[in-house]
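For reference, the structures are reproduced in the following blocks.
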Structure 1
Amino acid sequence: MKHSSSEPEDILRTFLGFLSVEKGLSTNTIISYARDLKKLFEFFRKKKIPWALAKEEDLIGFIHTQSRLGLSARSRARCISSVKSFYRFLVLDGIIKKSPAINLSSPKIWLYLPKVLTVEEVGRLLKQPGEKNSREIRDKAMLELLYATGLRVSELIALKVNDLNLEDGFLLCRGKGGKERIVPLGRTASIAVRNYLDNARPLLMKEETNDLFLTSRGKSFTRQGYWKMLKKYTQKAGLDLGTSPHVLRHSFATHLMERGADLRSVQLMLGHSQITTTQIYTHVSRQRLRRVYDKYHPRA
């Protein structure tokens, strides 16, 4: 397990950076997560439990301790969410093999729906990179590919050239826990990626590498690098600067559901292990349908 011997402060700093860059969470939310996890690490310190070796019963003990201290149901739900997110991150980065928090359940609270862009807003965003130079061609391909597939940004930047099958229109994605899945690839994204491979990647490549997307220095992309690139184009498109790579993933799933895709297919494309995770998009679609109904029905 890499980094399993890191100090709690170091791994917490890395995790909070992940929340900011890949998840695009607000500053207040990140502060709350940090506060929850500092309490968790203090609990571990008192109990002499290594954070990377914690078991489910250790986490349950921590939550029960917080409950006895008078934590409200909403705060307790957020605390559980913080813990689950932290251990999902550790699995995603290969630091631990299995999350001990996977079966933690939250108290019933109001459902928060993910933020999504409209089809028109996505269109505006995808039009921003031109084809003036190799970087713009690359950026266009990365944006088109992310919206076309709904990949997590960590999955996108980890793609290899031989993961693509542009002729048949699909790619091989290695997701959380090393699980592989086949994801369809649309015509528009395939054209953008082919243009990048033919006209931009050879100019960016400084040494032989199988990494698909390269920086201007010929290195593989980081989450932070992708976030900066996306932020630049959302600003040019006049969109909310809080737009994160995960918003494109949410938009991908929501737009599929709105056009009649079945839940199981969307689950497979997103790489969700549990279909209950995917069901959030049915709520998003219903919410939008309600707004359309209220706006246009004469007796709404």
Structure 2
Amino acid sequence: MSHSTHSYQQDARNEQIQININGDLFARAEAKISVFDSAFMLGDGVWEGLRVHNGKVAFLQTHLDRLWAGAKALDFDPGISQLQLTQRIHDTLDANDMRDGVHLRLMVSRGTKSTPYQDPRVTITPPTIVIIPEYKEALPETVGKGIELFTVHVRRGFPDVQDPKLNSHSKINCILACIQATKAGADEALMLDPHGFVATCNSTHFFIVKDGVVMTSTGQYCIDGVTRGAVLRLCEENQIESAQTEFSLVDVYSAEEVFVTGTFAGLVPVRSVDGRQIGVGKRGPMVKRLQELYMTLLAEECA
């Protein structure tokens, strides 16, 4: 049975969590927003996934900067400062007595509308800000054993259609890609750019190791991944040759190693792509080394 990099073990503590909506805390069963909210009605908003490790939100400033850039692109202001939102995040964690093994979903929509219509001018409230904290960690077998990918027909499109760099609530192309991969019996989807080169996955970033070089896409057709950027920095700091470049499925199929990255699971090896075994079909030495370097970086970030 297929799973994904976001597969996790159920935790009973999550039934008792308090969720922050616009600065107020609500029990999980009572946490609600209006049916007129922009995000629910039109996918009009931006979001971030955050990892809490050792009592600290990892790479928080980078996530906040990306959130603010997305809101600016959508032409709305979150309504509070980054410092105020940071305090709200920590207040939410404190109220739930959460310090480790926690995943946060931070969502900011344009606000509530007066009527079901896309025009931002019918928005009648300040932005809606939701913080959902959960005890959630990637399954050990996912990080160790890896996943299988399937290349889907859904592309990451040109920026004049819907810019793939925007981490918005409008994720229907990624959802369609995920559905197609699941129907094919794979764990996640590999997506190409409009020119047929590899872009990214439906919910993670994609890397290959070829001739000892760690390679990822140009970044023109995917969001500016925080973990993706961390891996590229680790390569530079540890004399591991890396490149952001165009490459095709032929390069993928013949790669020595393949892996994906994301805030939730970190670095996850890929066993196969489109039914083709990658390397020896299990985690390779480069992925193992980068996983260790990333865990060290995470410990330093959250010291």
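Every number here is computed from the coordinates shown, using simple stated rules; none is lab data. All values derive from a computational prediction rather than experimental measurement. Cβ atoms are built from the backbone, for glycine too; each structure is taken alone.
Among the shown structures 1, 2, from which was the value -8500 of helix-only ellipticity at 222 nm (-39500 (n - 2.57) for each DSSP H run of 4 or more, over all residues; to 500) calculated? Don't skip to the end; give the middle numbers.
On the way: 1: -17500; 2: -8500.
Derived from the structure labelled 2.
Assuming 1.2 is distance in nm of label points 7 Å out along Cα→Cβ at positions 39 and 223 as calculated from a single structure, say which of 1, 2 it is. Don't jump to the answer; show the numbers that get you there.
Details: 1: 2.3; 2: 1.2.
Computed on structure 2.
Ranked by distance in nm of label points 7 Å out along Cα→Cβ at positions 15 and 215, which of 1, 2 sits at the highest value?
Working: 1: 2.6; 2: 5.0.
That would be structure 2.
For log10 I(q)/I(0) by the Debye sum over Cα atoms at q = 0.09 Å⁻¹, the calculated result is -0.46, so let me know which of 1, 2 that is.
Numbers: 1: -0.50; 2: -0.46.
Label of the source structure: 2.
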query: Here distance in nm of label points 7 Å out along Cα→Cβ at positions 79 and 191 has been calculated and equals 2.8, so which of 1, 2 was it run on?
result: 2
- prompt: From which structure (1, 2) was distance in nm of label points 7 Å out along Cα→Cβ at positions 263 and 279 calculated, if the value obtained is 0.5?
  reply: 1
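Comparing mean count of other Cβ atoms within 10 Å over residues 135-142 across 1, 2, which is largest?
On the way: 1: 22.5; 2: 16.2.
Of structures 1, 2, the maximum of mean count of other Cβ atoms within 10 Å over residues 135-142 occurs in 1.
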- prompt: If distance in nm of label points 7 Å out along Cα→Cβ at positions 55 and 183 comes out at 5.0 when worked out from the coordinates, which of 1, 2 was used?
  reply: 2
